[in-house]
Every structure is written in C-alpha cells, then in structure tokens.
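Before anything else, here is the set of structures, which you'll find just below.
Bear in mind these aren't lab numbers, they're just calculated from the coordinates by the rules spelled out. Note that the structure is predicted; figures quoted are calculated from it, not measured.
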Structure P
Amino acid sequence: MNKIIIPGEMPSFNEIVTAAKSHYHAYNRLKRDNTEAVSWIASKVPKKDKVFLDITWYCPNRQKDPDNIASAVKFIFDGLVEAGVIENDGWKQNGGWSNTFKVDKDNPRVEVVISEVRDAEM
C-alpha cells in the first residue's frame, strides 16, 4: 500500500467539458497538466500489476457535486500509467476505486491510497 497526496483541487467534470468545448488544445493542456502532476507525485511508487484506489477528495467547500469532482479519477489513473506504477489503466490493471468526500477549506487536496490487488480478491 502506498499513499500519494495531490495538492489543491483537480478539474471538475464541468471544467473538463468547458475546456473540451472551447478548443481541443484547452482540453489537451488540461489533461496533460493534471496527468503530469499526478505522474510526478507518483514517481516513487513501486510498480504494481493491478491496483485499487481509495480516494479522499478534500474540497474547500460543498459547492460542487461529488460526481462532478470524482470525474478527475481519469487523470489519476493516467498519471499512474505515465509514472510507470501500472502498465495500463484497463481491466487487467484497474481493480476499481472508492471515493470519500470531505471539506478542508484551508488545505484542499486529493489523497490516494494505492493498494495492489489480485484477481481473486476482486
């Protein structure tokens, strides 16, 4: 089990859609920047065959809906692939994830506990 902490807020679904609608470069930049940030933070996590992510989203307030917030899980998995923690983010490597939402107005962040799983455990 390993834990990474991503400082600040990640883009919400609405922000992702707005970027995608405005210009494809805006979405590409948003995806690249967030994927690279996760990759850099996860660079010391050892390689794993298949992972389960226990994600706690610490938000500055309750203004965004939890499902809107959690859409950024895509950037987390892509960052783990880019960092070499998992080979891909498909069925063989992605054992699922859970989401918990809390408020921390002074220190918004995303805490991700990465656990390796075997297919027999799922």
Structure Q
Amino acid sequence: MKEGDVILVPLPQADGLVKNRPAIVLREMPPFNDFLVCGVSSQLYQEVKGFDEVITETDSDFSESGLLSASLVRLGFLAVVPRKAIAGAIGKISSERHARLLKKLSDHLIQKALPTAATSL
C-alpha cells in the first residue's frame, strides 16, 4: 500500500456497524506505519462543499481509481488503520488529487487551530 491508493478496509459506520468500504490512503503514520485514510462514499448528497471532493466518471483518474461509480471522498470521515486490516488495493487516485486532499485537510486543521493559538499567547 502507498499514499494515494484506493483500498478496501473495514470502517465504522454511523450506526456502529463495521463494513468494508473504499478509502483513500492519505498518509503513512509513525511509529507503526499505520495509514491515515478517508472514507469514500457513493452518497454524493453528503458532500461538504469546499472540503470533500467528488470523483466522477469524466475525471482523468477515475478509471484508475477502481471505483464503480461517481463517489465522494469524505475528508471528514478519517480513520487510522493498521496495514493488516486492509483487504487490498482496488486502484489509485492521481498525485494531483492526493496533494489537493492533503492541502484541504491541512488548511482546515490549521485554520481551526490558529484562533485558539493566537488567544493563548
């Protein structure tokens, strides 16, 4: 597995059930080389505009993604999973999309942290 891969991994659902879902490997995490992943859903109506990202059949990296239909990359649906939990890779996204996802997530985390950090000085 590597960053940008689309994988199948058991992820917890809102109802408490765990099922194999597609997810995108965002980063390998220290110290045990687990993976930070974000879930992928076919429920496009759940999109958080400006944060999540939709990948459609017309996108240049869709055919390599292994996804079966237009899907929502849910940056708010994060998990850290051990390598051994991953069922396998089904495809990959472009390096450009991967970088864009990381930037969106990073910008969101920094934006939320700045007001707190500034008030504690």
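Summary of values
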quantity: Given -10500 for helix-only ellipticity at 222 nm (-39500 (n - 2.57) for each DSSP H run of 4 or more, over all residues; to 500), calculated: source structure among P, Q; calculated: P
quantity: Ranking P, Q by relative contact order in percent (Cα under 8 Å, 6 or more apart), the structure that comes out highest; calculated: P
